[in-house]
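Listed after this line are the structures, all set down as structure tokens.
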Structure I
Amino acid sequence: MTARAAAGRYARALFDVSVKEADVEQVQRSLQALADAVRGHETLAHVFANPAIPAAQKRAIVSAILARAGTVPAPLGKLVLLLADRDRLALLPELAEAYHERLMDHQKIMRGSVTTAMPLEQDVVRALEAGLGRATGRQVVLQPRVDPAIIGGVVTRLGSTVYDGSVATQLEKMKQALVEGGQQ
């Protein structure tokens, strides 16, 4: 099983328990803070990923971190200790990402990107988000990107759906039509 798949399973389990026993948003914040701490501390990340270090030592480290962290939601504390016992602490960054995706889905929030040749004004991005929100029935949060190669127009990606209204794509379609027309 890949790390991403394993992290997804742990995230699903954590989310399901958190819905019943804790504040799902607080779990998200605490999990993200823990994942960021591991990412930001090279030695800690190395220890968690090193299979030569016994799981019992990793559990002791996690216990100390949880004690210093203060109020960590109970389901998260139990899961992190379980990850230490199973020597799966290296999954924390992927777990945080998978949990965040699950939380956004639960809150009916959809992330996407909008790519243009020139930077968009913030009010234009908000108008796009509102329009896409009405079309999808969800709250849409867009990450603006700039790519001069599209020449003009807009490319919007929501999940696996791409709305490509770029000039570059239109030119490519015209080229294909001319090539196919010339071969007949």
Structure II
Amino acid sequence: MSLYLATLLPGLFLLVLGAPLALGLPGAGISLRAFPRSSSAAYVVFGGAAAWFLYNIWHLSAADFGEYKNYLFLGFAVVSVLAFRCGPDFLAVRGACALVLLAAAPLLDAAYMEYDRPQRLLMVTPVYVAIALAIWLGAQPWRLRDFLEWLFSHPGRARVAGGLLAAYGLLLCGVAFTY
């Protein structure tokens, strides 16, 4: 992945996430509040994270337990399926956290050793913050529900947070074109 694309994609994601909140669209708040316990979102997000993770396992090299990849693939596939049966609470949050952790690797790889482009830090810094949040929320997914309750308890908070996300997304989109 190029540094241009690695900066543009998070910028577009932040813009798409923040713009509906900044505009105060009522559907955005309702769907965002329902996300942590949504079973349909869990199927999409956790299913996508499981598929991406299983793809990574299937393509392991011999140096990375590649000779055991069939057993690893089967074991993690069973765990992924059983997660829907045995641990469905906040599975959408855990799936989103897994997607963040999986998506961080190609983004950070694109910025690796690009010291002559200091504007890359505008993309790398939020990726590291997202990694820390993903680890924290993956272990305590109910914290996202509590945060969303706090965010939407006063109407201005969601608009300010959405405005900040959208503004940073626009900044990242602009920075992507400077490479």
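Each reported figure results from applying straightforward, stated rules to the coordinates on display, with no laboratory input. Quantities reported herein were computed from a predicted structural model and do not represent experimental measurements. Cβ atoms are built from the backbone, for glycine too; each structure is taken alone.
Points to keep in mind about this one:
- helix-only ellipticity at 222 nm (-39500 (n - 2.57) for each DSSP H run of 4 or more, over all residues; to 500) from the coordinates reads -20500; which among I, II: I
- Origin of the derived value 43, 20, 15 (semi-axes √(5λ) of the Cα gyration tensor in Å; candidates I, II): I
- Structure from which 0.85 was derived, FRET efficiency 1/(1 + (r/R0)^6) of positions 12 and 52 (r between Cβ atoms, R0 = 25 Å, to 0.05), options I, II: II
- Highest-scoring label, criterion being relative contact order in percent (Cα under 8 Å, 6 or more apart), among I, II: II
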